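Colleague: Given below, in the form of structure tokens, are the structures.
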Structure P
Amino acid sequence: MASNLLKSKYQVNVFDLNVDAVHELCKQGATSVSCPAELAGSADTVITMLPSSRHVKEVYCGNEGLLASRRRGVLYIDCSTIESNYASELSAVCYSSGHEFIDAPVSGGTGGAQNATLTFMVGGEERALERARPLLSAMGKNIIHCGKSGNGQAAKICNNLILGISMSAVSEAFNLGRQMGIDPHVLASVVNSSSGRCWSSETYNPCPGVMEGVPSSRGYTGGFASDLMLKDLLLALQAAADTKMPLPIGSAVAQVYTVMHNKGYGEKDFSSIFEFLSKNKS
């Protein structure tokens, strides 16, 4: 995402705990800074993308956090996937500190990030979105205003609930098909031209050998970690508890990803549920 901003001729300052990632971006023309506060002090717009609400709170509100900067009028764009309620709270904190804020989680995977084809689900004020739109357009092709602050997160949680369930279903079906003797390429042709067609089968197939350029073709590396999918499913379950909405299938899939975490699959791509199921058949 940062590389695509550089390609669009934006001046990009970067901070991350991943030193290798920072060095790579500096080779492309970015400038590194020492802490989030320095980042906020040197930019009109700051984009954050972090694993959880705990990390977001630390980066924004910590002693050397973004809001520790004396600069005012910054547009903050948080592309993390976190609790909807916390995104709303953070928006209020930012506005009370003289800034603007939108929650803008993304969908499209690592391929979408590399190719600038991400979908941004945006919650927040229209004015802030319009200010952010040129930057978002440099990183993605779909920008959807979902309503008030926190609604971007709500949309992302619902989307990833579907994604986790569909990946589980596709993995079960392709494992079953393999056990019944059908070639997975043939099954993919059937599914992707029939009613079972979905993103998990057509664009990100979890069965090794069916598609090139996806994590299943490289040992389930370089994708969206299973632990991150588990986090998103747990966010959905928490939202369901808050709204008293039953999620029977989502609950079952979250249990599978919990077992996968305990079995050492946490850092593998979430499509490794195919491998997990194939090695744990009854």
Structure Q
Amino acid sequence: MSNRRITATFDKLRSEGRQALIPFVTAGYPFAAITPGLMHGMVEAGVDIIELGVPFSDPMADGPVIQKAGERAIANGVNLAKVLGYVREFRQKNQHTPVVLMGYANPVERYDLQHGEGAFVRDAAAAGLDGMLVVDYPPEECQDFAAALKAHGMDMIFLLAPTSSDARIQEIAQIASGYVYYVSLKGVTGSAALDTDDVARMLARIQQHVHIPVGVGFGIRDGQTAHTVAQMADAVIIGSRIIQLLEDQPHEKVIPLAIDFLRGIRKAMDA
């Protein structure tokens, strides 16, 4: 089954004629324990789904901004077990906002080695997680993992890129649930400006095969771009710009700055 929170969120937004705002933040950044409070602040700002990045030492798809954030979170002592702890803490006060983890295979597989086969899926479900995006799990190699997530009420979310063939789009359409994340740029996060005409053309191709919501991320840095993308996609995903905004800020300014920025993005999307 598909996760109820993610499905319900997109159904509600669709009925209102609105698109999802999905911010990405690295868990444990810029301070180890700030993440649950930051998540609540983002909800206050009007976000619909939260993507939490799991810190990893070799993040192949992430540009220097998110790599640096991950290194800082690792230095802060943050690992996958602590990230699940942040989700549990968030769920103590919020039972409706979907939370998705975005990361790499190594921490997930290491977690199972440490805690037993299937431990990650079991513990993620118990923590209140809604979905998982594993950058280096291609669809042909993770059917069992995706099935385990679904059996525990969680969604397996996949990436599509400008270079994705129709065959790859069809393959992902068969296994993905929740939503699909379209990476709008060739390259790593935060690496270039967005060509919205190219995005529109690719989304038309994707939507011929994918019949769940499609979010667009990479290259969205301001309200104007978010507004444009919201006219063509089901969700706007924004990450590197938030990480940059929070870098070197004192603890007391992190959450207010994130709220102010995301309120501006939400307002631009709804304009």
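Colleague: Upon calculation of volume of the Cα convex hull per residue in Å³ from the atomic coordinates, which of the structures P, Q produces 113? Intermediate results must be reported in sequence, preceding the final value.
Modeller: Numbers: P: 140; Q: 113.
Comparing all candidates, it corresponds to Q.
Colleague: Out of P, Q, which structure matches 66 when volume of the Cα convex hull per residue in Å³, for residues 132-171 alone is calculated?
Modeller: On the way: P: 78; Q: 66.
Value 66 for volume of the Cα convex hull per residue in Å³, for residues 132-171 alone corresponds to Q out of P, Q.
Colleague: Out of P, Q, which one gives 4.0 for distance in nm of label points 7 Å out along Cα→Cβ at positions 44 and 60 as computed from the coordinates?
Modeller: Values: P: 2.2; Q: 4.0.
Checking each candidate, the match is Q.
Colleague: The value 14.4, 43 for Rg and Dmax of the Cα atoms in Å, for residues 4-83 alone was derived from one model only; which of P, Q is it?
Modeller: Working: P: 12.4, 35; Q: 14.4, 43.
Here the read-out was taken from Q.
Colleague: State the single structure among P, Q that was used to calculate distance in nm of label points 7 Å out along Cα→Cβ at positions 12 and 92, giving 2.3. Provide the component values of the computation, followed by the final result.
Modeller: On the way: P: 3.4; Q: 2.3.
Answer for the origin of the read-out: Q.
Colleague: Given a value of 1.9 for distance in nm of label points 7 Å out along Cα→Cβ at positions 76 and 148, calculated from one of P, Q, which structure does it belong to? Walk me through the numbers on the way to the answer.
Modeller: Numbers: P: 1.9; Q: 2.8.
Answer by label: P.
Colleague: Continuing with this model, one more query. Among P, Q, considering only relative contact order in percent (Cα under 8 Å, 6 or more apart), which has the greatest calculated value? Let's see the in-between values first.
Modeller: Details: P: 13; Q: 23.
Largest value of relative contact order in percent (Cα under 8 Å, 6 or more apart): Q.
Bear in mind that the values in this text are calculations on the coordinates, not laboratory data. From a predicted model like this one, the values you see are computed outputs, not experimental measurements. Cβ atoms are built from the backbone, for glycine too; each structure is taken alone.
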